[in-house]
Each structure stands twice: as C-alpha cells, then as structure tokens.
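Got some structures for you, see below.
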Structure I
Amino acid sequence: MNDKTGKRTTQQERLIKGLGHCIRRKALTVLEERATRIGEIATFMKLGVSKVRYQVKELERLDLIEVVEEEKKRGVNQRFYRVVARPLISDRDWKAFDSPVREAISRGDFEALFDDASRSLQAGLFDRRPDRHLIRTPLCLDKRGCCNVAAIQNKALYAILHEEAASNQRRSESREQGIQTVAAMAFFQVPPRGG
C-alpha cells in the first residue's frame, strides 16, 4: 500500500497510524466484533458522525477495514465496514514501537476491556456461564521467568484463536448461534506496594 506521498507503507506503519488515534482504536474495537455502519459506531462512541466518518475513512485508506455491504436507505448509500484482519502485533513489531505508541495502544486495549467487562456486568452476563474465567495472580519473577510467562501467554493466544476458527467452522455446519465473548490476558510489571 502507498501513503499520500506515494511511498510504500508497511503493515506495521499502517497499524501504528491506525491505532495511533483514540477514535480509530475504538472504531477498530467495534469493527472486530461485527460489521457495522459509521452511524452505529458514532452512536456507540457518543460522537458526531462526521468526526467518526473521517477516522473510519482513514482506517479504510490504511487497508485495516473494508466495506462488506452497501444498502440504500432513504436515498443515501449506507456502507457496512469490518476489520480486514484482527490486528495482532508481533513481539518484534511491539519492541519497534516508540513508548508513546505502545502506551496509547495499551491504554486503548484496557479501555475496551473495562468497557466490555462493565457492559457484561450491567447486563448480568459476566457470571452467568459456569465456565467463565477471571484470575489475578501477582507474581515475582526473574528476567527468564518474565520471558517464559510471556511465551506461555502467546501460545495460549494462538490456541484461543485456533479454537475460535474451529468454533466458526462447527457453527457454519450446525447453524448454532455464536455466544459473544471476550478473552483477555495481561502480563505487565507493577511498582512494589508501599508499606
């Protein structure tokens, strides 16, 4: 893909630009879950349609989202967008991001996670399933232990994504309706608690 100056941009550069703005990050979060219109994204974000439209068009220009359906409603073309591919950032790419970019992405991910958890709790869904999982485990590790835990979580993520693909296949054959869920993992350093 080429940018406005005609230079070739990498997936990492497009991802940085896409995730580098709070409205684009939140729009990507919505579009990861389902195909939807700009107006619905604006309503969800409690922002004006024109402000959201500009950022959604930027995501489309960056090839991070695509139009999957168009319909005419009251003489106006309505486009439904979805994420082209789930934006997974490799460890190598993550290390290449500047600290402010990493912090902005982390902040956006935590905001989305807190919003998801809040909506689930308010709807009475958080503890409805007996197989739901929530754990917080403080750890004290050496450098090798930190690397090992991060690797364990990476393996778990890919196993989860593999299971999602298998579930989608089973659902396409059985016509079973999907259960909307969120899987979240975090592993980060914290300052010691003051005593």
Structure II
Amino acid sequence: MNYLNTFTGRRFYPLLPDKEPACIIDIAHSLSMITRFGGHLSEFYSVAQHCCHVHDLMPKRLKLYGLLHDSAEAFIGDLVFPVKQLPEIYNVYKPLEYKIEESIFNTFGVKATDIDRKLLKDNENRLSENEKQFFYNHKDSKSTKFKPFSNMFLESWPQNQAFGQFLLRYYNLTGDKIVLQYIEISEEI
C-alpha cells in the first residue's frame, strides 16, 4: 500500500487514513505550505491561514471544526475549484477527501451536523470574497457570488507564522502541549 512520508516522519496512507492517525503538526505544516486559489494571488496566502480565519468566524463549539475543515488537503493537496468540479475528477477526489476528512475528524473529536456544515460553508464563501478582494491583482465582478464580511482586513502571513498560528489555535482549543515546541520554533524563524 502506498503511503506519504509526512513532515514529522510518519507514514500516512491516503487510501487507508485510519491505519495511522493524522498528526496535527503534519496537518499544520502542510497546510501552511499550500497556497489558496492555486497560488494565483498577489501575495503568499496559505490554506493554514485561511483555516485560522474560518476558525475565528465560527462559534466556540465549532472552532476546531473551522480550523480542521480543509485538513484532508494536507494529505492529498488542493485542486482549484474549476478542476475540482469536473465530474471525472469530482467523482474520484471528493470521496477520497471525505474519507480522509472523516478519519481526521474522528481522530480529533470533531462532530458537525448538516446545520454546522452549512454555517461553515456560508462563512467560508464570504471569507473567500474577502480573500479575493485583498489578494487578487484584478477585480472580477463575475466571481462575486457572496457578500464579503465588512470591516475585515487581511494581510499575508509568512509560512512559519501560518504554521504557528494554526498550532496556537489548536493548543488554545485542546491544551495539547505537544504543539508548544513547534509554536516556539515557528516564532524563531
């Protein structure tokens, strides 16, 4: 069975995600290295930073869900929306993404109802409009489908800051001290 070597030296099996549980440090590191919108932005903007902002928008009981909502991308990457929606891609990618996401959610105790998923999606869609306003070099009026949040300012975080901020939010939610050494390392870089 093929596996992925992770940042911390673990093996992750994308087709058998329950074989070895995902590690929060691997998730944070990988997402801090992956850019949103396929990298077609004026500045570096990572999936980890995006997840931190979604976390911040969610009510307290759903903050961990907000932080981990894109965690499967740490192990299978992200696809740009137009490609992800192609039926021949969607029919392979989405079930795999869902399987990995469910494994990660089970590992970290994330539970979300359909109403919770809708709230997250609404917040994420509105945040995406803010991200486009701040990080696109051009204005595409056709892409605006959702009302962006008012009074929201976004700035680019370097990779190490996105990594550290992701882990700090996780620590504040869980108290898991294993992440503390990585938060300190990210601040030193």
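Numbers at a glance
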item	result
Ranking I, II by relative contact order in percent (Cα under 8 Å, 6 or more apart), the structure that comes out highest	II
Origin of the value 3.2, where distance in nm of label points 7 Å out along Cα→Cβ at positions 31 and 159 was derived from one of I, II	I
Among I, II, structure where distance in nm of label points 7 Å out along Cα→Cβ at positions 15 and 135 as derived comes to 3.3	II
Among I, II, which structure scores highest (criterion: distance in nm of label points 7 Å out along Cα→Cβ at positions 103 and 127)	I
Distance in nm of label points 7 Å out along Cα→Cβ at positions 63 and 79 - structure with the largest value, from I, II	II
Label whose coordinates, when P(r) over Cα pairs in 10 Å bins from 0, in percent is calculated, return 7, 26, 35, 23, 7, 1, 0 (choices I, II)	I
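Read-outs throughout are calculated quantities, based only on the coordinates presented, and are distinct from any laboratory measurement. Keep in mind it's a predicted model, so treat the numbers as computed, not measured. Cβ atoms are built from the backbone, for glycine too; each structure is taken alone.
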